[in-house]
Structure 1
Amino acid sequence: MTLKITPLTSIIAAEVSGIDLAEPQDDATVAALRQALLDHLVLIFRGQDLSEPEQVRFAGFFGTPFEIRQHDNLERRPDADSRVMLVSNIVENGKLIGALPGGELQFHSDSAFDEHPLMATVLYSETLPSRGGETKFANMHAVLDALDPEVRDRLEGRGGVNVFDFVTQVKTEKLDRANSVHFTHPAIRTHPETGRRALYVNRLMTEEITDMEPGESSALLSDLFDMVERDEFHYVHSWLPGDLLIWDNRGAQHARTDYPLDEPRLLRRGGIQGDKPF
């Protein structure tokens with residue numbers, strides 16, 4: 001097979017074909033995949049048949065696989081890999097087997113509430129509903145480039161306070177920080193490998209801009225969130241069983257559309273350790 005990388009839009013995402021990720025890959029192939037992720041921010045591999053160890057091995061092409069923070073309220077499988085988290089609405093023994101179980105999930109960058117957010121995320125599909133559950137991706141470099149210079153100037157040198165409780169999927173009000181994890185990162189971050197800058201605030205987690213009056217901060221964030229959600233910055237992925245996706249959290253955000261909650265959905269998620277944004 002010959003590796004082929006095909007852009008899916010002019011703004012973000014490419015499909016990678018001519019590769020079986022269940023097989024070991026040589027250094028040249030891994031280097032090509034790493035460069036493709038930098039170029040396109042989201043890579044899609046269709047028709048893969050992967051075990052959890054093979055998914056973790058793939059993640060290792062891009063960095064160090066992340067040990068997932070496990071939740072006590074989930075039904076854990078005895079043979080579960082600590083570097084893989086299930087995203088699912090399926091219930092076993094009276095407990096959900098996965099996190100983020102159903103419905104809409106607002107735009108966000110994974111683990112922006114941590115000091116060292118995930119560099120990239122890997123998601124593999126096993127069981128899918130008959131409709132819905134698409135994943136939207138936004139190019140945050142392009143969003144920043146499209147901002148009015150005056151707005152960029154207001155963000156320079158300021159931070160975004162990111163707050164999350166591991167439960168909320170659609171945020172309508174600020175969370176209780178005493179019972180949530182939170183961290184402040186630059187509102188505009190620099191990609192450590194490409195040097196490109198990106199907007200780094202998101203609707204699901206970012207609650208305020210530092211050193212700004214609350215009213216001004218809220219109004220500015222609302223405008224920024226609306227801009228991120230404009231279709232011109234997006235690729236929308238309609239999942240098929242056996243799809244494997246990887247995306248670069250340093251330059252992309254993602255969201256999930258609603259789907260029928262009475263239909264099972266199961267995906268396997270892994271992460272790659274990242275650095276502190278600057």
Structure 2
Amino acid sequence: MAHIVGGLAASHIPSIGGAIAKGLQQDAYWKPFFDGFPPIRDWLGQVKPDVAVVFYNDHGLNFFLDKMPTFAVGAASSYQNADEGWGIPTLPAFKGCVDLSWHIIDHLIEHEFDIVTCQEMLVDHAFTLPLKLFWPQNECPVLTVPICINTVQFPMPSAARCYRIGQAVGAAISSWDSALKVVVMGTGGLSHQLDGPRAGFINKAFDLEFIDSMTRDPEWATRYSIYELVEKTGTQGVELVNWLAMRGALSAQGVRQVHSNYHIQISNTATGVMALETV
């Protein structure tokens with residue numbers, strides 16, 4: 001059966017792509033953020049995952065306010081970057097793992113998760129940037145399965161629901177008849193609000209507690225409603241539910257933290273990166 005080697009989490013701020021394209025990784029503004037990735041890349045070079053299952057949120061490419069599924073799973077053979085212009089100018093298409101996609105889809109529906117299945121799907125910075133940060137080579141070396149979670153339009157799934165779909169995805173991966181190694185990713189966050197009276201809001205104390213909970217108490221954030229998480233992390237900070245889904249996928253196994261990094265701020269956003277290894 002397939003083996004989950006661990007989990008990855010990273011912020012997905014669009015301007016990161018511009019910094020990569022311009023070679024600004026050592027610039028004083030960007031260096032504290034990019035310095036969080038080399039130890040994780042070293043670990044990835046050791047465990048060598050074949051597939052990345054990516055929990056992220058779509059920014060209006062496939063779904064908009066008039067059509068917003070709670071959960072959507074990609075089942076395409078490839079995924080083309082179609083960012084809104086802030087990110088990396090051009091990227092090769094990301095290869096899909098169609099067999100795992102359908103296995104996950106079947107498992108989720110059998111376990112009473114009502115999802116949207118996408119046999120065609122565009123991807124934006126929330127998907128592409130973390131993959132580029134973890135694997136900076138020109139063409140992404142891993143196959144991919146994108147899973148969108150609605151963090152944009154109310155009503156949104158609760159943090160507990162996102163953790164549970166992560167658990168279901170983890171069970172699906174572990175029951176997949178394959179010798180391939182899988183890493184599960186969650187992207188977005190951490191605390192930030194980009195508009196309204198609280199624009200610029202960051203909650204460092206909550207962010208650090210959340211990062212710590214990933215190893216200490218992975219269900220810690222599920223005690224909060226979505227409305228409470230908006231209050232504590234900002235309107236866009238609720239993207240942390242993607243991290244929770246990733247962590248849920250690892251819940252059947254023990255984990256150890258490989259590395260984490262927290263930096264304030266990039267584009268009015270508190271940034272975080274983390275790698276967890278299953279043990």
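Any read-out appearing in this document is the output of simple, stated calculations on the displayed coordinates, not a laboratory observation. Quick caveat, the model's predicted, so the values are computed rather than measured. Cβ atoms are built from the backbone, for glycine too; each structure is taken alone.
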Open item on the list: If mean count of other Cβ atoms within 10 Å over residues 128-135 is calculated from each of 1, 2, which structure is the one that comes out at 23.4?
Closed with: 2
Open item on the list: Given 1.6 as the derived value for distance in nm of label points 7 Å out along Cα→Cβ at positions 8 and 248, which of the supplied structures 1, 2 does it correspond to?
Closed with: 1
Task: Structure (1, 2) behind the derived value 6, 30, 37, 21, 5, 0 of P(r) over Cα pairs in 10 Å bins from 0, in percent - done: 1
Task: FRET efficiency 1/(1 + (r/R0)^6) of positions 112 and 208 (r between Cβ atoms, R0 = 30 Å, to 0.05) - highest-scoring structure of 1, 2 - done: 1
- [ ] Can you spot which of 1, 2 the value -5500 was calculated from, given it is helix-only ellipticity at 222 nm (-39500 (n - 2.57) for each DSSP H run of 4 or more, over all residues; to 500)?
- [x] 1
